[in-house]
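Following this line, the structures themselves.
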Structure I
Amino acid sequence: MVLAISPATIMFPAFTGASGSAQPLYARISGSQSAEVSITAVECANKLLSVEVNRSGFDNDPGRQIKFSVLPGMPIGRFRERVVLATDSDKVPSLSLFVMGEVLGPISVTPRHLPLGTIQAGTPVRKIIRLQSEQPESGFRIVDVKSTVEGMTTELITVKPGSQYQIAVGLAEGFFQPVIRGEIIITTDNKDQATIAVRVFGRISTADMRNMPAQPLKPAGAAPGIVK
C-alpha cells in the first residue's frame, strides 16, 4: 500500500442544531510513501465542511493529520460529502474519503422510518410516531398530517400542546395493496422544520392477497385533531 487515508470514512455523531459540530474528527495518511508525499490541495463541494491538513499532526498528535469540522449553517438532515486530497505522488495523485453525519432539528422524531413488516390481511395495524420539542423555549404546532399511501390512515394525538405530539398510523378497512411504500408528511409551524417526512414500508402476506376479493377501499376520512 503506497498511500491511504485511515479511517476510510468519517462519521460525525448526530448533533442538535445547525450551529456546527461540537468536536472535530481526525484522520491520518498511511502507506509506504506517507512520510515523503505532500498534500497539494483539498477539494470538497460543500463549503460548510471544513478540512484542514497538518502533516506534523494537530495537537502534536501524528495520528491527527487531517481535521474535519462541520461549520455553522449545515441544513437539518443527513449529509454525505466526498473529500478529495490531491498529492504530489506520481503513483497516487489523489486520495478520497466520505464524510457523513446528521444535523438534528429542534423537533425530535421517533422513529425516523416506520417499518410495518409483513402484515396478515385483516389484522389491525396501529403504529405511533412521536414528535417532541428538543428546545423547551421554542414550541411548535402540527398544522397538517397526510400519507402518500392510498388507504393509510393518520390520527394526530396531542400529548402536551406546543411540545409533544403523536401520529397514529393505521390501514383502512379493505386495504389490499401487496406492497406498502410511501411517506407520512407532517407539516409544522416551525420555520426550521416546516415539513417532516417519515418513510413507511411493509407488505401484505402473499397468501392472504390471493384469497382477498378485489374491493374498493372505504374512505379513511380526515385525521382527527389536526390543528388548523
Structure II
Amino acid sequence: MGARFSDITLYTPTSNSVGTPEHIEQVSLQNFVSDLYVQNMNGYKPPKTTRINIQPAFHGIWNRSWKNGSIVSIAPFFSLDKYSGHDKKGKLKYTLDLIQSATLSLSDEYGWDKTIFENAYQQVLKSEFVFKIESNFKLSRDKKKEARLIIRKTETITAVYVNIQSESSVIVKLFEKKNHWWHDCVYILARHAKWFDRERFGISYSKGKIEIIYSLEKNEVEFFENGNRVTGINFSKYFMFN
C-alpha cells in the first residue's frame, strides 16, 4: 500500500514579512481551509499523488502542471489585492475557491474523480468553515453506553472531546494543543480511541506510551505516559508535527 494523500499546500503571494503576525494569520487561515477541504475528501487519494502544491506566482508562466514523483504543482490565478480586500469570511471563501480551481483543473488534466472535489467543496461551504470531525461511536463492554471522539479546530488550536451517550449525553474536553493542520498528530491519535473498561474511554497510543482517559465515575481526565500518571502530554516527544 502506497503513502496516503497528505495535503494541499498553498504558496500564495503576500505583502507581509515572514514571521509577522499578519503573515502568520494569512498562512494559518489558508492552511486551515486546506486541511478542512482535505478532510472532506474522505480519504480519497488521486492516483499516484500524495500532495498538491498551489503556486500562483507561476500563473501565466506555466502552461501546464508539473509532477515530481507523487507531488503535483499547479499555478492558478490569485489576486493578492482581492484577497486582502475581503473580511475574514471572504478570505476563507476566496481560499476555498482557489483550492477548488486547482483540483478541478488537475482532475481534467489527469482524469481524477472530479465528484470527490465537488463534494468536498460543497461540504466545506455547508459547514460554514466550522471544523468539526466526529468519529464513529464505539459500544462499551457492558453494552450500555457508546462513545466517540470529536475533533474541533480553529486556525491555531486543535481540541479533542469525548462524547459518551447512555441515558444522557456527556461531552468533555480531553485536551487541546497547537493546530498543525494536515500534519496534526491528532489524526493518528484519533485512530486509537477505545473503551478501557465500562467507565473509562479515551486514547491509547503505541502500546500505552500515551493514554488520555476520561472516567465517568471520577468525572475527570487523566494523562499517562508509559503507565505513569502525568499532568499533560508533550506530543513533541512522539511526533514531528505535534
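When you work out mean count of other Cβ atoms within 10 Å over residues 61-68 for each of the structures I, II, which one comes out largest?
Evaluating mean count of other Cβ atoms within 10 Å over residues 61-68 on every structure, the highest lands on I.
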>> To test your reading of the models, identify which of I, II gives 0.05 for FRET efficiency 1/(1 + (r/R0)^6) of positions 45 and 125 (r between Cβ atoms, R0 = 25 Å, to 0.05) when calculated.
In response: I
> Hey, relative contact order in percent (Cα under 8 Å, 6 or more apart) derived from one of I, II reads 12; which structure?
Replying inline: II
>> If mean count of other Cβ atoms within 10 Å over residues 5-12 is calculated from each of I, II, which structure is the one that comes out at 18.5?
In response: II
> 21.1 is what came out when Kirkwood radius over Cα pairs in Å was calculated for one structure; which of I, II is it?
Replying inline: I
> Given that distance in nm of label points 7 Å out along Cα→Cβ at positions 29 and 109, derived from a single structure, equals 2.7, which label among I, II identifies that structure?
Replying inline: II
>> If helix-only ellipticity at 222 nm (-39500 (n - 2.57) for each DSSP H run of 4 or more, over all residues; to 500) computes to -500, which of I, II did it come from?
In response: I
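Computed from the coordinates by the stated procedures, all read-outs in this text should not be read as laboratory data. Predicted, not measured: the structure shown is a model, and the values here were computed from it. Cβ atoms are built from the backbone, for glycine too; each structure is taken alone.
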